[in-house]
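K.L.:
Multiple structures are listed underneath, in structure tokens.
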Structure P
Amino acid sequence: MALPNLIDGRAIAELVHAETARRVEALKLRGVVPGLAFVRVGEDPASKVYVGMKEKTSVRLGISSTTHVLPETTSETELLALIDRLNRSAECHGILVQAPLPAHIQSARVFASVIPTKDVDGFHPVNVGKLMLADPTGFVPCTPGGVLELLIRSKVNTQGAEVVVLGRGDIVGKPMTSILCQKSQHANATVTLCHSRSRNVSEHCRRADVIIAAMGVPLFVKAEMVKPGAVVIDVGVNRVPDVGSKDGTKLVGDVDFAGVQPVAGLITPNPGGVGPMTIAMLMRNTVRAAEMFVGG
């Protein structure tokens, strides 16, 4: 039985997918099939799983996907040459370079090599700048974009709300903070960004109407840190020891779900919360890139 205060990310992602699929069909009527290229370097187990999930979703929605798997020893020059070919391909509308990349490759340089109009991950400096300026022509990073969609579709009012973002990472924390403090219908929040050097994190959290946890610290947010009725979004993905599991580990979030759920007004599960929305936003960004390509 579903908990009454659960934000079902899988169900909301399916609503977004249905909208995206209709846009795919409209593009096909114009003779365009949205194309998404995945680039994976090495055999990182998590990366293989993530790319596989994204591939399956793109196929289901009618998006043409191609995966380029390069060996761990691939040089940065070789990787940049592949991205250059994809940048120039008329059949490819979106490019996703799966992180992490091998240590000998400069990730920032690689992400910046994807042209902004195909940067469906929203990592290019141009798109980062557009996000800061609230310029709607840029691509919003998929995970913070997915969190925003969860809040909107769960009818969470952020107008003037106290929001605490835990974590200052470039992928979630910083863009999430930028999104929610913008002057727009679904933002206008008072945002506090906490990180590893912040003092009195618990006090900040206890004031919050919304907590977005993206620190990468297993089960960091406890019940005593949450104001009764607050909305809690768990972005964390952490692998911790688990004697009873097949490989001796299990995945947990940044929120102690069992303790926090009875206190929260709304809460995302983990898994099944933010993760599905990240993929949904990637697909939506890809279709938007294809629409932009044909002038729609």
Structure Q
Amino acid sequence: MSELKSGSNLEKVLKAGHFAFTGECGPPQGANVEHLKEKYSHLKGMVDAVNVTDNQTAVVRMSSWAASTLMVQDGLEPNFQMVCRDRNRLAMMGDILGVHAMGIRNMLCLSGDHQQFGNHPESKNVYDIDSMQLIALVKKMRDEGKFMNDKDIDVPPKLFIGAASNPFADPYEFRVYRLANKIEAGADFIQTQCIYNMDKFRDFMKKAVDMGLHEKAYILAGVTPMKSVGMARYMSKSVPGMDVPDEIINRLKGAGKGKVAEEGIKFALEQIEEFKEMEGVAGVHLMAIEWEHKVPEIAERAGVLPRPVV
């Protein structure tokens, strides 16, 4: 893992050997700045960085770079997300330079959900380059100070580069090699899809450790607390690449009236405890979807506070 000096707090936390704890905040479906600020106010001081989604699920939202900039101004560290679905390489490089100019120091490179899943299914996707090429592009701009066409950049964007990994999508046997390819392309840290099938994730991490991938990039395990049995069923049946074992659904069903959300949080806390000890896992990425107000309680109960000052 290279010494970047990007100014990223998340990078410093990981390099110092602390167990990282990141959060997530989806921008509003509008220009409501106060609503956004209310959502991310619950994350302040609780996490090392906040992922800011980019038109997640192909639904139109305030742009990730704008929401990330508002966070910087309020003293939070954003993890700016960029998807390949909506931009060509010109727009991508322009935004990469722009976010660095606005004080953003982390970037997560993603393919993006297909537009047919969203609220503008008739829109055209772009996919000028894919997520693997986007990772390599950000690394080239940062480390070589060059654009994709090899022309020099006057002030290279020093970004801590992230990528996503889904350990559960088919074909399962290929997942660890796709992770290896993203790390080879230049990813400094990895955030995984939400994990519910712990047996499969243990196997995935063993493979990653056997390949030495945890020594080349920091792997953060994705945790999303279940709020309801309905949410668990929806994730199990309707979200591509999601693996929710029946035992989790049955556990939630057995919790009793009014206690399902607490049972979902308990399972998330059990996961975090295991991830703290699991070889190769450098931290947790907590995706409390539209449940940001619960993050302080979860962080407190998970024993990850106070966050390190580095």
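Where a number appears in this text, it was derived from the coordinates with a stated rule and is not lab data. Just so you know, these numbers come straight off a predicted model, no measurement behind them. Cβ atoms are built from the backbone, for glycine too; each structure is taken alone.
K.L.:
Consider the structures P, Q: one of them gives -0.45, -0.67, -1.47 for log10 I(q)/I(0) by the Debye sum over Cα atoms at q = 0.09, 0.11, 0.17 Å⁻¹ as calculated from the coordinates. Say which.
P.N.:
The structure behind it is P.
K.L.:
Hey, FRET efficiency 1/(1 + (r/R0)^6) of positions 85 and 269 (r between Cβ atoms, R0 = 35 Å, to 0.05) derived from one of P, Q reads 0.30; which structure?
P.N.:
Computing FRET efficiency 1/(1 + (r/R0)^6) of positions 85 and 269 (r between Cβ atoms, R0 = 35 Å, to 0.05) on every structure in P, Q gives 0.30 only for P.
K.L.:
From P, Q, which structure was log10 I(q)/I(0) by the Debye sum over Cα atoms at q = 0.13, 0.15, 0.21, 0.23 Å⁻¹, for residues 101-220 alone = -0.55, -0.71, -1.20, -1.33 calculated on?
P.N.:
The value was obtained from structure P.
K.L.:
Work out which structure the value 22.6 belongs to, where mean count of other Cβ atoms within 10 Å over residues 93-100 was derived from one of P, Q.
P.N.:
Source structure for this number: P.
K.L.:
Can you rank P, Q by mean count of other Cβ atoms within 10 Å over residues 133-140 and just name the one with the largest value?
P.N.:
By mean count of other Cβ atoms within 10 Å over residues 133-140, the leading structure of P, Q is Q.
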